[in-house]
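Participant: The data blocks that follow each hold one structure.
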Structure P
Amino acid sequence: MPKIWFRKDKQAYYLQIDRKHQKRLGKTKAEAEIAYRQWLIDQGGDLPRDERLKLTVAEVGQQFLDHAQVHTKPKSYEFYCYFIVPFVERFGSAQAADFSPLAFIKWLDEHKGWKGARRNAIVAIKRLFNWAVSNRLLTDSPLKLVKRPPKKKRNRVMDAAERAFLYQAIRDEQFREYCFALLETGARPMEVASLAATNVSRDGSKWVFDEHKTDHTGEARIVYLTPPVQDLTKKLMALYPDGPIFRSTRKFSGVRKPWTRNGIRCRFKRLRDKFQALRKKLPPERKHEIPDLTGLTSYVLRHTFTTQALLNGVPVSVVSALLGHKSIKMVDEHYNHSDQVTEHLKEAAKKATGRD
């Protein structure tokens, strides 16, 4: 096994690979040990047990993110970076093999604003350590007994009055157009946010995405457009022939920036807070004048589209295809909220008994 040694004339640590070849590792012993482990990994062999135990969280995190950047989709890489980068900033010097699950839980608890994000953080960090195990950087994951909470089902949909109030409450054209596209197409929030002119069919009747979030057969994801969305798409394509056509209110050098995942989340949060503040100012007998939009997120608009389509008599298989799902299971389990539409159920009950 090649040895690390200190070269006095260079005041640096070197690795004696063979009789003719040396490799400079760094000026400090700590730098040299990290570079040595990286060299061992690059050679393709297993790390010796003593070197494996010395691996830090920062080293494992860097290896994982380098791999994710090359082998996963940009959205997945962005997801991992969002949680792993601050995790490494906090615990980078800790030994990965002996990392404390309690320290991890306390780190999660520090982020009191995390709700669904807490589950995502657990998924990302556990994935980091599991990847290290599968690639034989670690013998076992120190977080294997940490349980991720169940994924919360989105049960919120909007009725017609709430949708009208939503459009009225949004003052800027950019966010109103974005919400309109979500409600009219049922597309995923980031599909709309990433839409470019190159994704629009020649006749303007549909959006075509080469990369499909849930389908691994290589088929394109197609979003069929209503005439109003076709007109909106045509208008935005003229404004932004290059890059995403749905833009936010933020500008850089006079040009509007595309919507980001965090920007969308913040806009919906501000909307929820705005409605809540307005309702608090009203006496109890007038609170009905402003809808309670607790739980409003971008995905609620996709769920609203789905539920409305089902109530309008569109077959489940067709709705599933419109949403981009290959089976009706997802629609039945996660998107069908027709039980929340009280008035529709009342009318259905009358029809079922023949009492109009």
Structure Q
Amino acid sequence: MSGPIDLRSDTITRPTPEMRRAIAEAEVGDDVFRDDPTVAKLEEKVAALLGKEAALFVASGTMGNQIALSVLTRPGDEVLLEGESHIYLYEAGAPAALSGLQIRTIPGVRGLVDAERLRAALRPRDVHYPPTTLFCFENTHNRAGGRVLPLEEMERTAGVAREAGLALHLDGARLWNAAIASETPEAAYASLCETVSVCFSKGLGAPVGSALAGERDRIERARQVRKRLGGGMRQVGILAAGALHAIEHHRDRLADDHRRARRLAETLAELSPFTLDPDSVETNIVVIGLRTGSPGEWCEKLATEGVRVVPFGERAIRAVLHLDVDDAGLKRAIEAFARCARGG
């Protein structure tokens, strides 16, 4: 590949020629009237993969998460989240702004709130407290470096939530990665929760779109919330076709991204300016700790060498492998990191 090696995110991928062809040839209709056959096919396939009765195509992961929060709660309720979850950090205060919800975070260990931590955080029902009605997982966990939350641990946490009468939602933006890395079907993770959101525009490489899945009645309510948010789209089969192609052709190849991420981590761990444990890299995200310099300085250095990364906290940068970075691109990226390390 030519040009810069862009490791800022797996959201920057471009449609493959085959995906562009599928988009161009998509059969379409008005999806608000439920007349778009390509959207219907996508929703049926996603529901089947996740073991749910129905699914709803939405514009983004944030939209999918926020629709789920809306249909699983009432205004004034409290939602429990791991302290560095995407819903809490990166969705612009939407739970409060859109659904009147209060968020309370629980410190996790590498993205996981285990059963005992959740149990300790639960408060008695009391008129002074907001009703706690929902707990959310994130798998894989972005801020934890793409960690796969183990199914057994999620089961234990979900059991505590159920005992307390809480509903559960899974932010599965990168659930496809978790499934490939753990050799566990997506439906096994999804079975723990009333709703699950998945993204097509990250590792799978589609240009747009996510889906929310759950029981049929709940997804009908979700459809109305989507409309309320301005997410009812018309001949959107042209976008659904890209997502459908991604599911059918790009899931298995996520293993290549994981392999390349591990290779990058193993190489950088041997360079003195960086600190990281290659064994912590489970999927396609590599969080690179810095012994010297600021994240901004390292981003600038690497950019001059043709590699783009992003700051990730006060002492780290993040690199994400994806379908636009092949083995030759990885080699160029490693060489650029090495040059910067020698100079830095």
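None of the figures in this text is laboratory data; all of them are computed from the coordinates on show. None of the values given here were measured: they were computed from a predicted structure. Cβ atoms are built from the backbone, for glycine too; each structure is taken alone.
Participant: Where is FRET efficiency 1/(1 + (r/R0)^6) of positions 12 and 188 (r between Cβ atoms, R0 = 35 Å, to 0.05) largest, in which of P, Q? Show your work: numbers first, answer last.
Facilitator: Values: P: 0.10; Q: 0.70.
Between P, Q, the highest calculated value is found for Q.
Participant: If mean count of other Cβ atoms within 10 Å over residues 60-67 is computed to be 25.1, which of P, Q is the source?
Facilitator: Numbers: P: 18.4; Q: 25.1.
Source structure for this number: Q.
Participant: For the read-out distance in nm of label points 7 Å out along Cα→Cβ at positions 116 and 324, a value of 4.5 was computed from one structure; give its label from P, Q.
Facilitator: Numbers: P: 1.4; Q: 4.5.
Of the structures listed, the value fits Q.
Participant: If you don't mind, there's one more thing I want to ask. Between structures P, Q, where is mean count of other Cβ atoms within 10 Å over residues 4-11 highest?
Facilitator: On the way: P: 10.5; Q: 20.5.
Going through P, Q one by one, mean count of other Cβ atoms within 10 Å over residues 4-11 peaks for structure Q.
Participant: For distance in nm of label points 7 Å out along Cα→Cβ at positions 108 and 140, find whichever of P, Q sits highest and give me its label.
Facilitator: Details: P: 2.0; Q: 1.4.
Once distance in nm of label points 7 Å out along Cα→Cβ at positions 108 and 140 is tallied for P, Q, the winner is P.
Participant: Just checking, which of P, Q has the largest value of relative contact order in percent (Cα under 8 Å, 6 or more apart)? Could the numbers behind the result be given before it?
Facilitator: Details: P: 12; Q: 25.
Sorting by relative contact order in percent (Cα under 8 Å, 6 or more apart) in descending order puts Q first.
Participant: Oh, and also: Using Rg/Rh (Cα atoms, Kirkwood Rh), for residues 148-291 alone for the comparison, can you identify which of P, Q gives the largest number? Walk me through the numbers before you get to the answer.
Facilitator: Numbers: P: 1.01; Q: 1.04.
Answer by largest value of Rg/Rh (Cα atoms, Kirkwood Rh), for residues 148-291 alone: Q.
Participant: If log10 I(q)/I(0) by the Debye sum over Cα atoms at q = 0.11 Å⁻¹ comes out at -0.93 when worked out from the coordinates, which of P, Q was used? Walk me through the numbers on the way to the answer.
Facilitator: Values: P: -0.93; Q: -0.73.
That value comes from structure P.
Participant: For distance in nm of label points 7 Å out along Cα→Cβ at positions 100 and 252, which of P, Q scores largest?
Facilitator: Values: P: 4.0; Q: 5.0.
That would be structure Q.
Participant: Among the shown structures P, Q, from which was the value -12500 of helix-only ellipticity at 222 nm (-39500 (n - 2.57) for each DSSP H run of 4 or more, over all residues; to 500) calculated?
Facilitator: Numbers: P: -16000; Q: -12500.
Source structure: Q.
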